[in-house]
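Scrolling down, you'll hit the structures one after another.
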Structure 1
Amino acid sequence: MRFVIGGGSGFVGRELTRLLKSKGHEITIISRQPGPGKITWAEVASGGLPPCEGAVNLAGENIMNPLRWWNESYKKDLLSSRVDTTRMLAQAIAASPTPPHSWVLVTGVACYKPSFQTQYTEESDWTPFDFLSHLVQEWEQAGQLPDNSAKKTRQVIIRPGAVLGRDGGAMKQMMMPFWLGLGGTLGSGRQPFPWIHVSDLAGIIAHALEPHEEPPSTKPDIFNGVAPAMNTNYEFTKELGRALKRPTVFPVPGFFLDAFLGSERAVILTQGQKVVPKRTLESGFDFKYPDLTSALKEIIGD
């Protein structure tokens, strides 16, 4: 089959492209820069969506970019890079004479309010409460197809937690204490830490792209892209320390992260949500890395 991936040059996009190509599929990446196997966003805006069986959007400015200060300009870029590209793809799908059978949007668990007690599944109601949750709301609304198009194209939203992998993702942020010589928890360490191995996230996306016999719903199918193991930051830090053979003694204070990252962004590390992949598991997806031990062993090695 033919798949179009917005933001396919990024960390998750590279893993998804590798997986889909290994299954014999053709991939076209939408990127800001032209190149082999790529089209630009400008070409999509002017010429529409190329013929394909499935479309995915992974585009978005890196929210944890340490080289950018947390200010209104950065927040505007975070919003526009996600919402504008998603809206462009949704409009291109709606206008296509041969629309894809699947449209997958990857957002995030930031829609769920951090809590030590509440456990969130895909059916959980949520209301925006801060910048990041408002971003997810606008992002997902931008991807909604009109009813006449939704009857032809299955809509899927995947909400991943922190994405872990050898070549990037959240590992850089989570290893920051070790680089600083601290090697401890972030903030209190008690906060839930929803995470997923990049191979499993790519697998969930590929699973969502598969054709379905039942007709599409006018509402998106939601899948939480998190590992079944529910861990705290303390548990992750201890497991990471064991994998690195490094001590985990000195915590990184929350006020340091607030000052370094900006308080609205630091909540990604200092707060967290208990997120369960209920519908993901019910869909038949089999996690390769369901627990921290197996995930970190693959990422870091023995």
Structure 2
Amino acid sequence: MFGYVRPPLDQLTEEERERFRRMYCGLCHTLRRRCGLPARFILNYDFTYLAILLSAPEEPAQRCARCVASPAKKRTFCEGNAAMELAADESVILAYWQARDGVADHGFRKGLKYRAASRVLERSYRRAAAARPEFDRVTRRQLARLAELEQAKAPSLDEPADAFAQILAAAADEAADAVQRRVLGQMLYHLGRWVYLMDAADDLKRDAESGNYNPLIYRYGLTDGQWTPESRAAFTATADHSVRLLATAYELWDFGCWSAILERTVYSGLFQTAKAVLSGTYRAGRPQKKDRRVEETT
């Protein structure tokens, strides 16, 4: 995924920040153990939230060890459990097929980085797909649907957003409790839709310059990747609507020790990210200035 789901660390207590970091580090260890060393490089905040949503209300058992990111000092991290293993497998599957999609969408030169990523992840992907064949099937089907919409230069915003949202919603299918499965399915669907919208907005200027498909260009009739006041307001309204529906589903389940982290992210962090994307201050691949504490302690 893309790293848009970020914790508003300035609104969390030190204990809550450390709990998030332990899950972040724990997922990194789980990726390494289940899918091999290359899988660790796909770790981001989005995948950490996937692990949190799938986890039990109690924090997993903790371990302490050195790692590549902290070779000199031992770090405490959440020990792998079924939820983290599920998040790790599904993260690798999604990252691999997104890389393959990047190869198909770009010419030889621009597609080199996607080709390299897919080759590096291929062995990890095969392990993960063998463990989660149904999620792999849904991911391939929905990304193929997205590719068809892109080739047709579909003017709809809802259709491609729905295709991506269906992938994340499928991540909830293995939840044991039926009510939890429905709640997580709704949360992940609306989160997936929001992530797709943020990615489209973040890529708007680049896609306008390169000629790549971007649904915002066709939906709002934008030229040169520039928002009009009307299109910006309409886009903000639909993105915010997804967050509100996500929040409605969130209120239906008790997330235990993760509640404060999730609540502040849903009710504040997502809006902060959207504001940064639309203002052009969002920086992919690294946290905002207030978020550096997670990376520095990992």
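Taken together, the values in this text are just the output of simple stated rules run on the coordinates, not laboratory data. Note that this is a predicted model, so its numbers are computed, not measured. Cβ atoms are built from the backbone, for glycine too; each structure is taken alone.
Here FRET efficiency 1/(1 + (r/R0)^6) of positions 24 and 136 (r between Cβ atoms, R0 = 35 Å, to 0.05) is compared for structures 1, 2. The highest value is that of 2.
helix-only ellipticity at 222 nm (-39500 (n - 2.57) for each DSSP H run of 4 or more, over all residues; to 500) was computed and gave -11500; which structure, 1, 2, did it come from?
Working: 1: -11500; 2: -20500.
Answer by label: 1.
Ranked by mean count of other Cβ atoms within 10 Å over residues 200-207, which of 1, 2 sits at the highest value? Intermediate values should be presented prior to the final figure.
Details: 1: 23.4; 2: 18.8.
Structure 1 comes out on top.
If relative contact order in percent (Cα under 8 Å, 6 or more apart) comes out at 24 when worked out from the coordinates, which of 1, 2 was used? Please list the in-between numbers first.
Details: 1: 20; 2: 24.
Working through the options, I get structure 2.
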